[in-house]
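Below, each structure is written out as C-alpha cells.
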Structure P
Amino acid sequence: MSPKELITADKFILTHILFRKRLHQRFKERDIYPGQPAILHIINEFGVCSQKDICDKIMTSPASVAVSIRRMQNMGLIEKLTDEKDMRFNKIRLTEKGVEAHNYCRNELKALSDEMLDGFSENEKNEFDRMLVKMIENLSKEEQ
C-alpha cells in the first residue's frame, strides 16, 4: 500500500470512528446500543426473520447476535415467535416500540449524515455516494 493509500485509509477509519462516536452519543439517550440499529433495520426490512438471517446480514458471530437479541427482547424492542413449521426455530419481529426505535435510529442516521456532509454541493454528495458504492462493490468481490 502506498503512503497516499494509507493516508486515505487512515482518514476513512477516523471518519468511521468519529461517526460511530457521535451516533453512539445520540443513541445513548434512548438506551440503544451500537449494534442494535443494524439489527432493527434488518428485522424491519424482512418483517420477520431468524437469528441466522441477522448474522448473515451483519456478518457478526451468532453469540454476539444472541446477546443483542436477548437485550432487545428484554427492552421490548423485539419479540420471538415459534416457527409453526419447525418448532425448533424462532422468528423475530419488531414490536411497536421496536418500530419506533428503528424510526428514531433512521432519523438520527439521516441527521448525522446531513451534518457530516454539511457544505458539500449536491454534485459532491452524489459523487461521494457513487464512490462509496464503488468501494462497497470492490470490497465485496471476495465475499461472493
Structure Q
Amino acid sequence: MTKTNKSTPAAAERILTEEEILKMDDKDYMNPAQMAFFKAKLQALEKELLKNAGETTEHLRETVLVPDPADRATIEEEHALELRTRDRERKLLKKVQQSIVAIDNNDYGWCEETGEPIGIPRLIARPTATLSLEAQQRRELKQKLYGD
C-alpha cells in the first residue's frame, strides 16, 4: 500500500465512529473520512490538554499559606506532582499539534521511518503515533541495547 489518498474533506458531513473506521477496507486507508475522524479526535484531545493547563495555573495561584510544616510539605508535593503531570501533557500537546499539521499536509498515518501505513488500530490507540508498530519496536530495542 502506498500513499494514494491525498485529499481531505473541505467540510466533513459527519464524523464516523471508531467501529465504522475499523470496518473500512485497507484500500480506504487515510481517506477523507478517516482523516476527518482523526482530526476531530486530535482536536478534542488538544482542547482537553489546554483546559487542564489552564486549571493547573488557576490551582497554583490559589495557594493557601499553611503554618504547619507537614501540611505545607504535602501541598508542595501535590503541586510538584501536578506540575510533572502538566509537563507530560505539554509534551503530548506538542505531538497532538504536530499530528494535526500532518493531517492538514496529508502526511498523517504513514510511518516516518518506512513510509508504510501505521494502521488504524494503532492510530486509534495512540493518535500521535508517527511510527508503525514494527518500526517502534525496532527503535525501542535499539534504545534498550545501545541507550538513547
Structure R
Amino acid sequence: MEKLKIGDKAPFFKGVTTSGKEVSLDDYSSCKLVLYFYPKDNTSGCTAEACSLRDGYGELKAAGFEVLGVSPDSVKSHEGFTAKHSLPFELLSDADHAVAEAYGCWGLKKFMGREYMGMIRTTFVINDGVIERIFDKVKTKEHFIQIMDSYK
C-alpha cells in the first residue's frame, strides 16, 4: 500500500468507541477531525499525548476540530483510560488493527533489539474527507500545540 499524503482522500473507517457507539468517518464530516493513532492505553508517551489533547480540547473545539484516538486496546481498556485521565473525546477500539492498516499506521517496530508488529504513532487531520495534515513525528507532551501551530 502506498503511504498516505496530504491531499489524499481519507480511508473510510468505522468502529466502536469508548461510549459504546459505532462511529465512522462520515460522522465527522462537519468538522476537522484529529485522528490520532497511539500504541497503548496508560503508557507514558500515550498518556502524555492524550493529556495534551485533553488540555487543549476546548481550544481545538473552538477552532472547529474534533478528536478521535485509535489504538488496538479494547473498549473496556479505553473506558478505564478515559476515566482515569478525564478525556473529553472518544477513543476507538481497533483490536484487529484494520483502521491502522488502512492509514499505514500498523507496521514493523523495533524496541531494545526486538522487532514486532505494532501501532506507529501518527496523527492525521481530516477535513471534509481529505487529509489536510499528517504528523509522523508526534511530540507527545505538546501535541495539541503542534497541531494548532501548523494552522498559524
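Quick note: the coordinates plus some simple rules give every number you see, no bench work behind them. Being a predicted model, the structure only gives us computed values, none of them experimental.
67 is what came out when volume of the Cα convex hull per residue in Å³, for residues 55-102 alone was calculated for one structure; which of P, Q, R is it?
Attributed to the structure labelled R.
Source structure of the calculated read-out (Kirkwood radius over Cα pairs in Å, 17.9) within P, Q, R: Q.
From P, Q, R, which structure was relative contact order in percent (Cα under 8 Å, 6 or more apart) = 33 calculated on? Going label by label, the one that fits is R.
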